[in-house]
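*Asks:* Below: a set of structures, written as structure tokens.
Any read-out appearing in this document is the output of simple, stated calculations on the displayed coordinates, not a laboratory observation. Note that the coordinates shown come from a computational prediction; the quantities given were computed from them, not determined experimentally. Cβ atoms are built from the backbone, for glycine too; each structure is taken alone.
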Structure I
Amino acid sequence: MALMRVWCQAGIVMLALAAAVAPLDARLVERWYSTGLYPFVQRAVTPVSNLVPFAWFDVFTVGAAAIVIAIVVRRVVRAPRKTRWRHALGATANLVTAAAVIYLLFLVAWGFNYRRVPMMERLVVDRGAPSSDAVLALGLTAVDQLNGLHSAAHAAGWRTAPWRDHGLSQAYADVQRLLSDGTPSVPGRLKSSIYGPYFRWASVDGMVNPFGLEVIGNPDLLPFELPFVAAHEWAHLAGYADESEASFVGWLTCVRAAAPGAYSGWLFLYWQINSEVGPTDRKRLSAALGEGPRRDIAAIAARLQRGQVPVLRDASWQVYDRYLKANRVEQGIRSYGAVVTLLLRARFDEGWRPVRREVDRSQQ
């Protein structure tokens with residue numbers, strides 16, 4: 001029996017390692033998982049998650065920590081001293097096996113979306129990197145939109161939670177239909193978490209719980225940040241695991257919504273472009289901003305500066321960079337900024353409607 005258990009544990013670990021490194025055809029992942037199995041799972045799990053205000057992620061992680069502690073105490077600390085090393089090996093084997101099982105569940109529940117067909121291959125895109133002039137022009141467009149939307153957005157306000165905002169939810173569904181023939185995912189409730197202080201210290205705006213398929217937000221987010229952060233995380237719920245693709249989907253969602261949502265989307269894009277252009281262009285963008293958008297951007301900067309702990313922030317983003325690269329996102333955290341390149345290279349019809357490649361339709 002003991003030998004059978006060892007072989008079972010070894011088999012689970014080997015299966016997890018094979019799943020981590022085995023090459024998969026992105027077209028098959030797109031067809032059978034990202035637009036096949038996954039939407040069915042998401043549409044079943046997320047509505048249940050939305051029923052409660054607390055984050056299931058908190059329950060999962062606290063429970064997992066309690067189990068690890070219990071295993072260590074039971075198998076190692078309380079073991080006779082002469083046999084403690086053997087019990088330590090057994091506990092280690094159990095924990096490694098548990099980690100392998102969790103990784104396999106992660107892949108099935110959400111993680112295989114990292115291996116779907118990239119957005120650049122599913123849309124009609126122009127060749128070559130965008131010029132600095134094109135980036136500046138998009139930044140000036142963002143400035144014009146912010147200046148024009150500010151009064152209407154603030155007059156309407158952000159009183160409704162994003163997941164209850166019918167216009168934003170409808171825009172989210174519309175964008176998914178533009179990008180894929182799969183069944184649209186449902187939006188998630190932006191929840192608070194016991195990890196809120198960590199989000200604050202590490203300058204993390206939000207995340208998706210890949211097991212509970214729920215979205216969690218930074219508790220310090222300002223009202224005009226909420227629509228875009230929610231839409232970005234919803235894009236992850238829709239199976240767009242890459243950060244630049246999630247921002248692309250989130251931005252397209254926001255610009256189709258009413259003034260409060262559209263303002264949030266353009267605010268994100270201005271912030272992203274402002275961080276990528278040179279000092280001269282940055283000054284030009286800033287000078288073109290109206291007083292209202294300027295105050296909002298200053299408020300975001302103050303929020304980030306007030307809450308972050310630089311050492312923890314840098315360490316956290318380094319860990320996340322490794323995580324992304326381990327999941328075959330070659331750019332790592334640089335994929336966040338790639339949304340500008342994606343927006344400038346993708347071909348759009350009127351109304352920011354992305355043009356899909358015909359081959360993409362046949363693959364799905």
Structure II
Amino acid sequence: MTSDKPLMMKALVSRDHKFRVQEIPRPALREGELLLQVTACGVCFSDVHKIRFQPLEEPVVLGHEVAGRVVESESAKFHVGDRVVVAHHVPCGRCHYCRHGNVSMCAQFKKTNLDPGGFAEFVRVPAEHVESVAFHIPDALSNNEASFMEPLGCCVRAVKRAAIQPSDVVVVVGLGSIGLLFMQLIRHAGGKCIGLDLDRARRELADSLGSSATFADSEPDFEESLASMTSGRGTDAVFLTAGNPPLVPTALSWLRAGGTCLVFASLHPDSDVTLDWNQLYYRELNIVTSYSASPADLEEALKLLANGSVRVARMTGHTFPLERFSEALAAIESRAILKAIMTPGEI
């Protein structure tokens with residue numbers, strides 16, 4: 001006799017905003033789908049923001065920066081044993097939002113997801129994800145490096161929305177993992193990057209990855225360097241990767257006339273940002289936001305990782321099993337580490 005009892009797996013489940021490792025049923029597959037054993041899942045700061053400030057539809061399993069190995073396949077595109085990296089949302093490509101390039105506003109994009117999230121031993125990859133946002137991991141990349149595809153894809157789209165051109169000077173505020181990705185993309189686009197971060201180690205890492213200059217704050221040396229690099233015009237763009245409301249008016253003052261402020265950070269729900277409307281109007285300043293990636297951006301990001309145009313190996317050293325998630329969360333929030341990577345199904 002065969003048992004009808006479902007196979008079980010470990011997952012990090014949130015109930016009442018408390019995360020515990022629990023046994024839950026392992027997902028069953030339908031036609032066109034994959035079952036991945038999750039070998040790496042990065043902890044995004046959006047995960048932290050959801051945990052601290054947003055109501056969650058509990059019970060829930062978070063995690064969306066997923067790399068893994070195929071253990072079951074109902075798709076001709078991937079086979080058992082393949083290493084695969086996958087994103088969590090899929091736009092329809094046909095609606096009004098998609099036709100206007102606003103893929104992350106697409107209704108299908110918002111409702112699609114992996115089953116469950118990546119903080120679990122296994123995830124079911126639905127057929128639409130298999131076709132559009134799942135990719136073979138190149139041999140040149142480790143699983144930890146490949147898990148950066150999704151955040152890098154988001155940054156790729158943001159750089160496009162900010163319309164960065166060769167020789168542009170861009171100030172990146174915050175040199176966490178996202179700021180370091182932006183810095184490398186700006187360099188890849190032919191631009192020059194000035195990084196701001198209070199942490200000396202992060203500034204030194206940015207320098208080693210090719211920043212044009214780094215500073216601890218908007219200090220006199222920063223102002224002089226910015227003036228020198230832009231012939232006194234001001235920066236072509238400011239990328240805000242950290243939610244610091246008082247800094248926004250100052251950041252706008254660094255922009256040249258016609259420059260762009262790219263917002264890539266959420267704020268505490270009670271935050272207020274004061275803007276000088278006349279400054280925006282008379283100086284023709286642009287404020288652009290961006291937070292997610294299209295399938296094409298994800299594919300481009302994976303190629304940039306594989307060919308070494310964007311290097312992330314030095315950001316992949318802090319890995320945690322599911323049981324140590326609280327430790328990973330504390331290390332992120334205290335800025336003790338650049339990036340935490342969960343390894344729920346590591347082989």
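*Asks:* Which of I, II yields -20000 for helix-only ellipticity at 222 nm (-39500 (n - 2.57) for each DSSP H run of 4 or more, over all residues; to 500), as computed?
*Replies:* I
*Asks:* Ranked on distance in nm of label points 7 Å out along Cα→Cβ at positions 238 and 294, which label among I, II comes first with the largest value?
*Replies:* Across I, II, distance in nm of label points 7 Å out along Cα→Cβ at positions 238 and 294 peaks for I.
*Asks:* Comparing mean projected area of the Cα convex hull in nm² across I, II, which is largest? Display every interim value, and only then the final one.
*Replies:* Values: I: 20.6; II: 18.6.
Comparing I, II, the top value of mean projected area of the Cα convex hull in nm² belongs to I.
*Asks:* Could I ask something else about it? 3.4 is what came out when distance in nm of label points 7 Å out along Cα→Cβ at positions 214 and 262 was calculated for one structure; which of I, II is it? Please report the intermediate quantities before stating the final value.
*Replies:* Details: I: 3.4; II: 1.9.
Computed on structure I.
*Asks:* Ranked on distance in nm of label points 7 Å out along Cα→Cβ at positions 38 and 142, which label among I, II comes first with the largest value?
*Replies:* Between I, II, the highest calculated value is found for I.
*Asks:* Then there is this: Work out which structure the value 0.8 belongs to, where distance in nm of label points 7 Å out along Cα→Cβ at positions 206 and 222 was derived from one of I, II.
*Replies:* Numbers: I: 1.7; II: 0.8.
Derived from the structure labelled II.
*Asks:* Further, regarding this structure: When relative contact order in percent (Cα under 8 Å, 6 or more apart) is computed for each of I, II, which one produces 25?
*Replies:* I
*Asks:* Given structures I, II, which gives the highest value for mean projected area of the Cα convex hull in nm², for residues 118-197 alone?
*Replies:* Top value of mean projected area of the Cα convex hull in nm², for residues 118-197 alone goes to structure I.
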